[in-house]
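Following are the structures in question.
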Structure 1
């Protein structure tokens, strides 16, 4: 028997709705298994520390394990590449950092476009950076440091994490704005860098405050200055570099992104879970203990923030005269 036209239209409409319905069902049941949260840096650094804290709180909120997996290399770009190429199902996420917005300007022939090929979920925090020293280093202020560097051009080393990270760029910006010649020693990760600072293998470094604040408070490291625009409550007696070099500012961020084309319903569910985590007083206190502050944005606003940071760091790279490698 021939079907009437309106019956055909009804059947066609129902078939068209099936993919959307399936997506909705997946989103409602999400997450049904553990989630992998990839960190593009070695264990023990600023980004890794905050990723593990966030994973713990997210697991409680989502009712599934959130497992941190370190994929270090190329300033965080290897971890990002792994997520960009993962299925867009919400089970492989990236704990993104500012280096992911710097790498397009510093690394030749990236296989992906971070802004285009990721789906922003939510930022977690701003990352404050600190210029610190082994207590045996003679300079105790930025002014004294600049004077010592100018008196010993090309002889004093300043360490930082790897190429593409905000601390790395902070060192280059400091060299440029202070007009000093230093030996820049990049490390694969902040953990080893801090170990060498404590041991005196290097005397100066710029790192994320989370890995250094405990040592600063106990006196095993000396904080010369913060690289942020203003002082922070966690280290109220520590000045900023800008108080000696007006206009100096370098900081970063951490946040969660997913592969492009991850269903909007899953993005919204993850973003809602992050908002709930950020509302937890104990989570706020934990971040404060690490010297970082929360950053709260919607997925759309986070996407705009990532695009703006990418443009900003491109200008800094050009200003510092750094060449893609």
Structure 2
């Protein structure tokens, strides 16, 4: 990093769900094409014969400015003619596909059947939506998040959407992960000499980030990059801003708080970002900590948090460089 200027530095984000997409948007506003976003695909599934990739599409719609602002997922100004007709026919209606959203799934399915990879399909969609950042599925191999609960084994979307996260979680596993590998695009992003930092977005660690880290070799690539790795807590004042993270933590016997999140990531990360509401907890985290405002309601909030994360990475990189110089002098 010594020969890389701030205007040249590239960054990588790990993202899943709405929280991850929000910070990714803030980072993309500042970095444009210098940002690579590794997105969770453990939520992917086939429904009605279509290849559905919820976290990838949430990232794409958010970055393109067409996401539904009320839900944080799906498209804005959506219509639902298809779903109404499907329900009239007695078809499954628990997973909602809007008419505009449906076009994305139809196009993706056709391209995959024609032999394209998920990464190339994602690049096509991003280009059509005018997105400068590189949106990178975590692997081109299928990996599926499976949730073992007190009500049986559920595919992720069955647990998350159909059952609305009500069953108690006993274990989470990622089918197909052993046979997967990071894509060449991810390898290139993490090996870039211009890499200035890696940001783990405030996504659910167990449901959105762990599937990414389950890809063999990816965790080692993060550490081998030499760039600072920071994580932003998805828990504020003991509560998840969205989704079942706090509930799952309780079911796993963990205290729902930012300290538990930091311990979960362990030695993978070099720094941790928590909300000002949890400032008094910073002393219990054995890492450099950035205390700031992490709740992102507006675009300005997203950009402000992104700017803080980039500056935090720069400070950590400077410390790492100074430490190397001292070690070399010895």
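Table for the structure above
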quantity	calculated
Structure (1, 2) behind the derived value 1.9 of distance in nm of label points 7 Å out along Cα→Cβ at positions 69 and 133	2
Highest-scoring label, criterion being FRET efficiency 1/(1 + (r/R0)^6) of positions 53 and 277 (r between Cβ atoms, R0 = 25 Å, to 0.05), among 1, 2	1
Among 1, 2, structure where Kirkwood radius over Cα pairs in Å, for residues 109-172 alone as derived comes to 14.0	2
Entry that produces -11500 once helix-only ellipticity at 222 nm (-39500 (n - 2.57) for each DSSP H run of 4 or more, over all residues; to 500) is calculated, selected from 1, 2	2
Label whose coordinates, when Rg/Rh (Cα atoms, Kirkwood Rh) is calculated, return 1.08 (choices 1, 2)	1
Given 26 for relative contact order in percent (Cα under 8 Å, 6 or more apart), calculated: source structure among 1, 2	1
Winner on FRET efficiency 1/(1 + (r/R0)^6) of positions 213 and 269 (r between Cβ atoms, R0 = 30 Å, to 0.05) once structures 1, 2 are ranked, highest first	2
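No value in this document is a laboratory result; all are computed from the given coordinates. For clarity, every value in this text was computed on a predicted model and none was experimentally measured. Cβ atoms are built from the backbone, for glycine too; each structure is taken alone.
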